[in-house]
Structure P
Amino acid sequence: MKHIFYTWFTVAILFAASTSFNRHPFYISYTEITQHSSSKTLQLSVRIFTDDFEQAIIKAYQKPTDLAKPKNKKETQNLITDYIQKHVAVYTDNKLQNLSFVGYEIQEGSAWCYFETAAVPAFASLQLNNNILYDFNEQQINMVHVKLKGKDITEKLAFPKSSITFKL
């Protein structure tokens, strides 16, 4: 419990501090994976600093992007979906799960992006590949929080490490 509190507290402080500055001295994202109890879908919530995410999208697609006030919401959603799907992969028992875009919202200087999989049968391991913003900044850290099968696990992926496996 202490570990969970520390992780949430650290992530909250880092994101809150970033809203006070135009640029921030750290580069962090947060990904949470849970399984919906009745539908058995895996749900992913990905939180990324908005300014960094916009710059990564511009770099990757050469398209000016304003996530908070998009000129073309559908095009912006497509860019978000494509970027996340190229940089995040979820495997259950070595089987790749397709991530479907659910939506996104902007909160306090960060973009929350939501994805889910189809129903996933019982599995013993979950592998996450996550190199979000590694193409933007080599100081990037991707925090991962998994809440599955009664387990609550938090891990850190720091550039260049981009993969972690959870045995459940």
Structure Q
Amino acid sequence: MTQKPSNEEYPAYYGPYIDLVPEDNIEDILINQLAETTTLLLNLEEAKANYRYADGKWTLKEVIGHIIDTERIMSYRFLRISRGDRTPLAGFDENQYVEGASFQSRLITDLIGELTAVRHSTLTQMRGLTEEVWSRKGIANDTVISARAIAYIIAGHELHHVKIIKEKYLI
């Protein structure tokens, strides 16, 4: 699956994430992205993983946890929409999710392992789908969205946060 979603397949606020994703096979992008992100994070010391670049900002571990939580939620949305489920899906408050987790008490290697497991699960459910399935639309967070758009949002969301990690945390 190589075609990026059209603007009609997602709400405008996801546009910046989708714009970050190159025009290529989305499965290949997600596979390569996982390798790049885990390589970036693998040799981090715990002190660096607990770094917060400003008051009120998440620590690096919390950013990674947020990437994991978001992919898990978006992957669930992808599953429901790709299967033709028309039940509206609720939004989520990312700050509440981070506050409700205990990312700080976990080792960075545990978070990398969870990120890897979630990505492998996402990729497994995407394999072998027809173009018709990728084009299916549903309702999430009170807006219309396609399965294809969700896949690109997953990739773009991680790209967005990896850029922040490089600019704000790994300095």
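All of the numbers you see were taken from the coordinates with simple rules; none came from a lab. Only a predicted model underlies this, so the values are computations on that prediction, with no experimental measurement involved. Cβ atoms are built from the backbone, for glycine too; each structure is taken alone.
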Suppose mean count of other Cβ atoms within 10 Å over residues 58-65 works out to 12.8; of P, Q, which structure was it derived from? P
P, Q: which one has distance in nm of label points 7 Å out along Cα→Cβ at positions 66 and 98, as calculated, at 3.5? P
Computing helix-only ellipticity at 222 nm (-39500 (n - 2.57) for each DSSP H run of 4 or more, over all residues; to 500) gives -18000 for which of P, Q? Q
Given a value of 27 for relative contact order in percent (Cα under 8 Å, 6 or more apart), calculated from one of P, Q, which structure does it belong to? P
